[in-house]
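Just so it is clear, none of the values below were taken in a lab; they were calculated from the coordinates. Keep in mind it's a predicted model, so treat the numbers as computed, not measured. Cβ atoms are built from the backbone, for glycine too; each structure is taken alone.
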Structure 1
Amino acid sequence: MADKAPTTKQTAHQPAPPEAAARPATASRHEPKVVIALRRFAISITVFNILGYTVLGFEQPWTWPLIALATAYTTETALELVGAKVEGRRPRFLGNGLPGMLEFLYPSHITGLALNMLTYVNDRLPVMMFGVVFAVSAKWVLRVPVRGRLRHYMNPSNFGIAAILVLFPWASIAPPYHFTEHVNTPFGWLIVLGILMSGTILNAKLTGRMWLIAGWLGTFALQAVLRGLVFGTSIPAALGMMTGVAFVLFTNYMITDPGTTPSKPANQVAFGAGVALLYALFMIAHIAYGIFFATALTCLIRGLYLWYVHFRDRGHDERQATVLRAAAASAPAAEASGKVAAV
């Protein structure tokens, strides 16, 4: 009878291999509440895309959402593999089975569908794919240390859209009518109401960004009135933008991104108001698509401020450490001099 080959199965008395023990465990990427919000957002935008291509009248080819998803998934996975290799950890999509994989893909899923849904680049498929790659990659490049962890500060979908609009001036956002092109007026209002209700519930119960929405809407209405009084802009037309499907989508699902917006109520109000004020400046300067540029600029300003806070706190900690080291070094000398004086 032949001898059995040695087994590599671990027992309770056998230590794990050194390389396995040294490898950090798979880190949880999001808090449970955020995971639920991402899941519901991913489901909502998927259903909305399905309805958009079958009922509402989306203008882009029906294959493009699938291509956008494949591009987003591939980019996110490739960058995660590189990041895990550099940081010496397991990729975040491993270790937790299918739920872990889905949690990992939720953000890229949302980014891919949102960017394709909100832009119109004619038949230039590579431009749409570039926007998706740009948006997903920005999360890995533009990051700032916050409470010991690197966090991205640019809203991915918005940043990708802004990049397309800047780099390809002939491109545009999706025409607002394509959200309700094939439905009658009463049903179109029901679509707006449904998006508004679902988004409000999502932000009130999960993302906690209702203060941001309040600051955004209040200041947006105020700037519309002020532009009318000062510059002669039609106030009803400026306020009428708030009734469109695109604006409702932006308010409930774009500007409220929990990963790139503040958590404290006062900071949320300031962030939302800042976007509205910058939008007003873009409109006064006659720059189109100001809503996307205003959001990108507000995120950038917040990111620079977080970097300032990081360096300020690090400098303070280094000064404190220097004082403690000096005190620790002088203690033995003081003790020795005291003993000499006693003798």
Structure 2
Amino acid sequence: MSLNPNGYKLSERTGKLTAYDLMPTTVSAGPETQEFLLKVVDVLLDFVKATNDRNEKVLDFHHPEDLKRLLDLEVPDRALPLQQLIEDCATTLKYQVKTGHPHFFNQLSNGLDLISMAGEWLTATANTNMFTYEIAPVFILMETVVLTKMREIIGWSGGDSILAPGGSISNLYAFLAARHKMFPNYKEHGSRGLPGNLAMFTSDQCHYSIKSCAAVCGLGTDHCIVVPSDENGKMITSELERLILERKAKGDIPFFVNATAGTTVLGAFDDINTIADICEKYNCWMHIDAAWGGGLLMSRKHRHPRFTGVERADSVTWNPHKLMGSSTAVLDHSFQGGCK
């Protein structure tokens, strides 16, 4: 069923109210608040039904200029009536891509997990952050349990993890953790305390965020060494070792190697075990960017050989919202060992 913005009517009295007339501003407005929220739920449920209807379009496409004319995107000076807000909710979803549609095919994310969606409602209603146990006791405990389980799936008995705001930030965290672990004085003295220039290595099929680490953290993109990949998009490990030796001969300090588990374009998985051998040989931190392919860690059928040796990594980025289909922006950055 297509969403009809005019098909969701509040009672005449409630429809004329504004946000100021609802709880918590108006404490006595319990019935009106309930009516408004239940009508929003009606809109959302109809969108869920439309999303799972194969006869529905994945997208009611309009060019940007046409869509601007269909939507009222101006920021009003006064609070809008609740009825207008309901219609705006329906209009927003009417022209939204149905990412859970059976015919929606995207290389990075798809699907609508209803349990995850309900969890999003819950967290939005709680309206808290994850800074401290004082402000979010239940969520802090939940995060600890979930991340511990994810580390166990990777194959680690120790270590630490964090839910990050994106895969790019997760990879940045890995870079910073590696630099701090291997060069603890860098925090105070910067690059002046090093006997040479740091060098990091990644394949030519890696996510752009890996190279961005070199720019953002002051390493310089010239010191992010790109390793060639084969015809299937996998890093050529013999080239990795050759380039590490080449940089060492120039006086640089190889310290960080990124292996990609599920490249953005080809879906290739680098040879983790061989890369781990090289990292151990030359004392490099091994990071695995499994943002795209991390979901296969939970597959008895497909985990091996793609993730054979994953437990040897020093850090892993894993995005459950991609292959696993959970709500977007649930990212895990995990690492072994400790960084003070």
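Tabulated data
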{"read-out": "If semi-axes √(5λ) of the Cα gyration tensor in Å is computed and equals 45, 32, 17, the structure in 1, 2", "value": "1"}
{"read-out": "For 2.5 (distance in nm of label points 7 Å out along Cα→Cβ at positions 92 and 300, calculated) the corresponding structure among 1, 2", "value": "1"}
{"read-out": "If helix-only ellipticity at 222 nm (-39500 (n - 2.57) for each DSSP H run of 4 or more, over all residues; to 500) is computed and equals -22000, the structure in 1, 2", "value": "1"}
{"read-out": "Winner on mean count of other Cβ atoms within 10 Å over residues 156-163 once structures 1, 2 are ranked, highest first", "value": "1"}
